[in-house]
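Novice: Next up: the structures, one after another.
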Structure I
Amino acid sequence: MTRPSLIALISLLVVLLAIAMPRQAVAEGLKDGLTVIAVDSGIAPSVSDLDAAETALIVTGTQVKTGGVGLMSYGEQPGEVTLLRPGADTMIAVQDSMRKLRSDVGPYASDQFGMLSAVFASMTRLDAPVGSRLIIITPGRTGGQSDSTRSRLQSVGELFVREGWRIEVMTMPSTVAVERDQMAALAIAAGGRYYDLGSTNGVAALVGETMGLKLTGAIDAELGKGVPSITSVDVAPLTSEFNVVFVRANGGTHVSLFRPNGAQVDLNVPGASRSETPNAVIYRIENPAAGAWRLQGTGSGSKLVAATEIRNPLQVGLIQEPPFAIGRETVLKAAASVNGQPQVLPGASVTARVKWADGAAAVFELNDAGVGADEKAEDGIFSVLVPTPTKQGFNDVSLELRWADLGAVLRSAAVFRTEVFPTVQVTEVSNINAHKGDTVHVAKVRVTVGQYPHLVRPGEVKAQLTDGQNTVNATVSPVKIIEDGKAWEFDIQAAPSVGGDYKLNVTLTSQHLGRSFTASSPVVATAATIDARPLKLLGLPVWAWAAAFAAAAAIALAVSYIVRQAKPYGYLHDDQGRVVADFTKLARSPMKRLFTRARVLAIEVPGLPFRGGEFEFRRTGVELHYHRMPGDPSIRVNGHPAGETVKLDEESWLGVGGRLLRFVTQGKAATAPAAGDGD
């Protein structure tokens, strides 16, 4: 039978059953979801199958907290779905179902398709909301083991999915491989989970996932005669809940849990509980003592699996800060916190394993003892001074929180950035030959980020001359204001009163990428020869005449420079001939039009798909000096990757982030680009 015919048959059966069954009022709370548990009475009368079925019934029945519960027993014929309230009613019905299963004498046959049709009809009649589910506890016999049986089961699963319902299937130890495969295919097709209760790991998965536990394996052993399996689990301070799940092949395996002080868990103590099924024993300890808890299992020739979950609100994490400057020492900080509040943890330390952006690795020990880079002892903030490498990028950090007298470890992962920060460079230095009281040129400095100018305010740059005994504060003047009162080249002037050998130190104190920083230039030497007699000409000091002459020369040079600069020209068209950028009509400040007329930053051109770099206009042509900024796409020129300097000839094509831009000196229509010009 094909899938469409099977779906049509089930749909018809649903309609007939809905007509035949009297319409019932929707159970109170059903809007919160419906869980139908279908128990196959064809379960083989073996202890292992019956134990697995009882475990599945108890675990699934007790974990339904809201909505409605429907219980059905089926065999050769589907039974009725009995609606129950979560809680005591459900458990009474579960116990009754198990009594019937254990007293059943056969025949052991099952109609999976009849059950699925009946449940689908009941859920449809009850208008089960999206998110409802069917749980099937079965040995998986279907009356057929062909590919068509598997295909038909998948079709039924898809029918449930269309209604927003899912199917979860749990098979028994006696289930054969083909039937496990068929029932697993049904669960997967219906968006649910499949559990093989023939294995201890399958039972552990059922218990953990049904109870919402994130379990970590602790024991996986075959118990020998008289030889217990023992392991310990370290519990960290401030743990709120400790869950232990033992899964055993049979009830002949005995399990125990011991506190760090060696005492066996006393269930009469508040906050300690134990629940048990034939295959599983579950401990729940609230606010457990920190230390090593011991898990123990004893039996003979049986499999035992144990897993644990430790719920601890304590977290260790890197304190997020602005990017660090490469090549400089910086303070790495981590916090041990609960709900964002740092916690004081006596005897604790944090280890940071850093994998730098250049591939190198290092390990650092952070402390909260007020030692080294740690500013305050026992405030929950752990710190260490680290030297960053000389490559910018993202650096991976693995954090481990440990205690001196405990084996517990809390771990987390984080990332921080290292970036190139501004530096100060002395580009020229002069010896001083002046009269006392004269202010003279000493040096010129530049502020750059990598190879590119970086604008700062003049007040952020400080300079001093010192000969070991005398200190002279120098004057810092911008060579040329670029924008917003900022510059990147500065003239250093000073007026030393005595001669001698001086050292010049220039310091930049500013902010970059949200972080305050200080950068100093390498110390350079200069010699000063000072004449105590002021030299005057026509009543004015010589330095005043020199300053006036220099100002006049500077004005003449500036006028000459401005006149010789080319005006921006040309256009960028897209591949449809539309104008993306008109360099002749850019809206620029008067200062830029006057002093940097021939250089246009990419960020000044509206509509460009990149921000880094600048266009330099000359009478002989145009060049793009491209500096890729974060978020910028790569650039191809006429189909080839762009270098740092790109000459834009007539009809040059730029491929930028999937767009094609053509440079022309006239605003004519675009021609088709050559193949491969896009990026």
Structure II
Amino acid sequence: MHCFARLFIARLFVISLVACAEGPPGHRDASEPKPAAARADPRPPTEAPITVTATVARYTWSFSRPEAHFVDVEAVFPVRGREYVVVMMPVWTPGSYLIREYARHVEGLRALAPSGDRRPIERVAKNRYRIAVRGDPAIALRYRVYGREPTVRTNFIDADHAVLSPAAVVFADVDHLDEPMQLTVVPPAAWPDVAIALPRLPTATSSHAFVAEDFDALVDAPLVAGRLDRRTFSIRGVPHEVVTFGGGDVWDHERAAHDAEAITAATVELWGGILPYERYLFLNVLNGRGGGLEHKGSTLMMADPWAARDEDRYLRWTGLVTHELFHAWNGKRLRPKALGPFDYERENYTRMLWAVEGFTSYYDNLLRVRAGILSAKSYLEALSRDIEKMAATPGRDVQSLDDASYFAWIKFYRPDENARNTTVSYYTKGSLLGWILDARIRRASNDTRSLDDVMRAAYTRFSGDTGYSRDDLLAVVRKIGGPEPAAWLDEAARTARPLDYGPALEWFGLRFTPVEPLPAGDDANSRQTRRKAAWLGIEATQENGRLMVTEVVRGGPAFAAGINVDDELIGLDGHRILDLSDSVRRYEPGSRLELLVARRGKLRPVPIEIGVRPRSSWSLEFDPAGPASVGARRQRWLAAPTPK
């Protein structure tokens, strides 16, 4: 009766009819005017007809409102006699192991016949839709995607440019993921250039029409559009481009291209002269952010244009270039079996990210020495920083590299205040693993083999569609370097036992800079030195005038005393804490004091013993006491291999 009454009134008051159609009784007060934008669907039931000219999936990306951060998408799918077409959008993108739920940014999704008439569409999962087909030869989706997250794994669109990750843009026909697909990009007039690693569509009249051999290839090709600077070089006849957005007059385009060329040449030599792509793009977006993501024919990188004016920051950019380029071999083609073909709708687990990312991290420093970009001294400084990171990570004794890889989906990309205590980076520890393994292989083979040989042999055996298992990789190490390096690698990756740097230090003729022990005397200088080493194992920050604990280091004095994250630090030994470091340095290690904290508004006195700050400096240097033969070994390690 309620709805019938409203329908009767609707003959006199149209607004009541609309309110009834919007929901059940009580959903909206009939006397409340609806917003103008909600009174009617702004999209007509029939839209512009769809051109059906191909028997493959066809995508069009256009930008009617880039300043509002939208990309407009049309996707046309051949029906091929089916009753329903099911489409899905990926929930993650390869190379970044986190479920990202890209479908949450989709707006205005509708399904259309070639005539432009609407077709029923039903959501069957968070990222899947089923479209009812009425004998149509093709079905189309039209929608737009909001993108304002400037990272290498998401979308960003504004009035000046677009950076698109295809996994975060497109729906795909789940029944035809392994077939060719076409992409046409229609940029605004203010964007004269589009860069993407896909080959151009030969039959297209548009210069921005491309073809992908399958859905994997489409997802693997990020796009940058806008006013772009392009610098080209060739390695063994294969073209490479450094494509930069946002550099202006600040970025050193010539130096960047020169160094990218040197890095590429050194990388190709390591892989025995093999170039696995027909063309490669360094997509260099200088938006003040950071990060990089590897692809088969390109990398998408983000950095600050002002990095070119700071040598340390610029060298970090060259490290990013080296790392992502190396992935064109290690990771994109030489890969664990679990990382391809991909399931784009759920996690793809592997225990081998220490080989994919860790070994790549080892070479992103070493190859820059071979390319003449890093000095040997700078390389040792970079290696020292990795060792320092490991020393400052209690999680190294908790989590193995195998587990760090497997749980990347829920741990590495979701760190919290306890992450340092319970996890280890497969980048950092994996890099050190590669360094030690390299030394062990060289020692076992009397310097006739190295990790370089392992990588080349594994690439020859397992790249492409084959993939490798853990046992496969260990078998290659065993064949190249012998049983001892293989057995060591197996245990080092499976367990959380500390890495022994000794074999690498001995073989390459290195040592840690000597560190003086804490003085035991009672003079003013020795007391001051000991106080400088005083430590509680707390990280804290000022929040609204309160000194709040943000991290408690496992194994430290605060951890033993039961201090919690979010405790407010108030006093130490009866004195107000204004600056934590200054307060702690008043005392020598071993002092037993009372720390006053506030937890959930209540004051708590906590007995605590001042500890000794762990060693924070792990600076490597060439050992002057090394044998005469070590110089030749070091040269073979750091020098570029002889071209094949």
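Bear in mind these aren't lab numbers, they're just calculated from the coordinates by the rules spelled out. No experiment lies behind these values; they were computed from the predicted model shown. Cβ atoms are built from the backbone, for glycine too; each structure is taken alone.
Novice: Who wins on distance in nm of label points 7 Å out along Cα→Cβ at positions 359 and 447 among I, II, i.e. which is largest?
Specialist: Of structures I, II, the maximum of distance in nm of label points 7 Å out along Cα→Cβ at positions 359 and 447 occurs in I.
Novice: On FRET efficiency 1/(1 + (r/R0)^6) of positions 271 and 495 (r between Cβ atoms, R0 = 35 Å, to 0.05), which of the structures labelled I, II is highest?
Specialist: Of structures I, II, the maximum of FRET efficiency 1/(1 + (r/R0)^6) of positions 271 and 495 (r between Cβ atoms, R0 = 35 Å, to 0.05) occurs in II.
Novice: Next up: Can you say which of I, II returns -0.75, -1.17 when log10 I(q)/I(0) by the Debye sum over Cα atoms at q = 0.08, 0.11 Å⁻¹ is computed?
Specialist: The correct label is II.
Novice: Suppose helix-only ellipticity at 222 nm (-39500 (n - 2.57) for each DSSP H run of 4 or more, over all residues; to 500) works out to -8500; of I, II, which structure was it derived from?
Specialist: Corresponding structure: II.
Novice: Okay, next question. Can you spot which of I, II the value 1.00 was calculated from, given it is FRET efficiency 1/(1 + (r/R0)^6) of positions 95 and 343 (r between Cβ atoms, R0 = 41 Å, to 0.05)?
Specialist: II
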